[in-house]
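Read the figures in this text as sums done on the coordinates, not as results from a lab. What you are looking at is a predicted structure, and each value in this text was computed from that prediction instead of being measured. Cβ atoms are built from the backbone, for glycine too; each structure is taken alone.
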Structure I
Amino acid sequence: MINVDRLIELLASFLAVVIVLTCHEFAHAYVAYKCGDSTAKLYGRLSLNPLKHFDILGLICFTFVGFGWAKPVPIDPNNFKRYRLGLGLTASAGIVLNYLMAFFFYPLFLVVLNFMPEIAFLTSFLTYFLYLMYVYSLSFCIFNLLPFYPLDGFRIVDALNRRRGRIYRFLRQYGYYILLFLIVESFLCRTLVNFGIGFMDWFDILGWIMQFAQKIFGFPILAAWGPAFGVPFDQIWRTLLW
């Protein structure tokens, strides 16, 4: 028997992932182009076509673990009008856009949740979709702030760092493997928890990092919109503690 609610949730999740990843990479390409580098445009990445941006492994990780990445946008920093400024703006563009998307989609989710009348499957779909757009946008923003190559956090470190010391070289050389280890470890912990081994949740390193960061980064969004929809501020404040 087909579980309609599950199908609606999967469809909403897939569309949310597609939009979040595509907008993130497009932001990188657009800002790089505005800063003087047309490399992304020449490679066809200055596009809102999702197929231009998907990385299969990153998409699989996002689907099954909740953390993932898209295909990095190619840039040539030497083309920037101002090297470090262009590098920093390009690296942070996707992160900033994802945070703005989270800020924008959260009130839309509250509007649908609180005021939209029940219309067959449409209301359920929009509720799932808008909520996941908020969650995925915030999650992708935070995940990309991690300072591991090839994530945006490393590129921001690269833009701000004038010296190439041991820590920089370590993150550049081993960041990708550290990132994969954290994702696999998180996936294994979640799988074991689902099989009833609850204490493995305590060993989910990436999960702990993401939960902590989502509380910090999500608080301004909840504080900005929650009271307008009748959510008591003390209840919003408690989200930082739980």
Structure II
Amino acid sequence: MEKTLLNTKWLGTICVVAVAFIFSFLASNYASTAIRAFMPTFVTEASQFLPITVEKGTIVEPKDTQIKKNYGTADNPFVVMLDTNADELTSADLAAQGLYVSRKFIYGVKSDKTEVWGLDKLSDMTINQELLQQGAEWVEQKSGGYAFAILFISILLYVPFAILLYAAVIQLSIGMALKVGFGRTLRVTTLGYLALFVIGAFTVSIGIIVTFILLLGANWLTAKYYPQSTAEAA
């Protein structure tokens, strides 16, 4: 039997792995480049809050100090503030979204909620310019590899699940009527979904309903004009 895209075994698996690898490589490379470009600015800005010494869950240095920086835009500000005048900050102190640090707590303020972390979970330490620079260098060196691994694993978990779900619904919709086996439906759905995934990643992503309609149409056209033979690989 002549090999085609419709009867080649493991073609879908190979394509999923290939797309996951290429996309993860490109995305992690872009993220790593962006981090390296941003890190000098981050180090310069963060150094203005240093050194900070934490002992027994409390900032002991600097004492009685408030340093506040505003970032973002006037319409959407993001505040970073270190205030060691009090153990806790009040709701009035946390009026804008941002990151706030008191003597004993760290506050992450978003538009809809505030999260609080106690410094008592930290070991005694002193964060100074040297430690900050070492951390920045570590992030620059490791960010690309970690980003690649996270993206690659995420795609390998998400994409096959989505493909199986679409293929199962499509098989129930037209597979029985057109006498197409699930193996054929799965192949067509895999190739079609990967094409839409790549297009969506680099241009405009389409919704679930449009994706389903396009995949349903691809399966219907394939089944109608390229009927499945009895010898086709399962």
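If FRET efficiency 1/(1 + (r/R0)^6) of positions 39 and 127 (r between Cβ atoms, R0 = 35 Å, to 0.05) is calculated from each of I, II, which structure is the one that comes out at 1.00?
II
Here helix-only ellipticity at 222 nm (-39500 (n - 2.57) for each DSSP H run of 4 or more, over all residues; to 500) was calculated and came to -23000; which of the structures I, II was it taken from?
Computing helix-only ellipticity at 222 nm (-39500 (n - 2.57) for each DSSP H run of 4 or more, over all residues; to 500) on every structure in I, II gives -23000 only for I.
So Rg/Rh (Cα atoms, Kirkwood Rh), for residues 79-166 alone, computed for just one structure, reads 1.15; which one of I, II is that?
II
Suppose you compute log10 I(q)/I(0) by the Debye sum over Cα atoms at q = 0.18, 0.21, 0.31, 0.33 Å⁻¹, for residues 119-158 alone for every structure in I, II: which one lands on -0.69, -0.74, -0.95, -0.99?
It was calculated from structure II.
Taking 54, 43, 40 as the value of Cα extents along the principal axes in Å derived from one of the structures shown (I, II), identify that structure.
Answer by label: I.
Have a look at I, II and say which one yields 2.1 for distance in nm of label points 7 Å out along Cα→Cβ at positions 111 and 207, as calculated.
II
Assign the value 22, calculated as relative contact order in percent (Cα under 8 Å, 6 or more apart), to the correct structure from I, II.
Structure II accounts for this read-out.
For mean count of other Cβ atoms within 10 Å over residues 71-78, find whichever of I, II sits highest and give me its label.
With respect to mean count of other Cβ atoms within 10 Å over residues 71-78, the highest-scoring structure among I, II is I.
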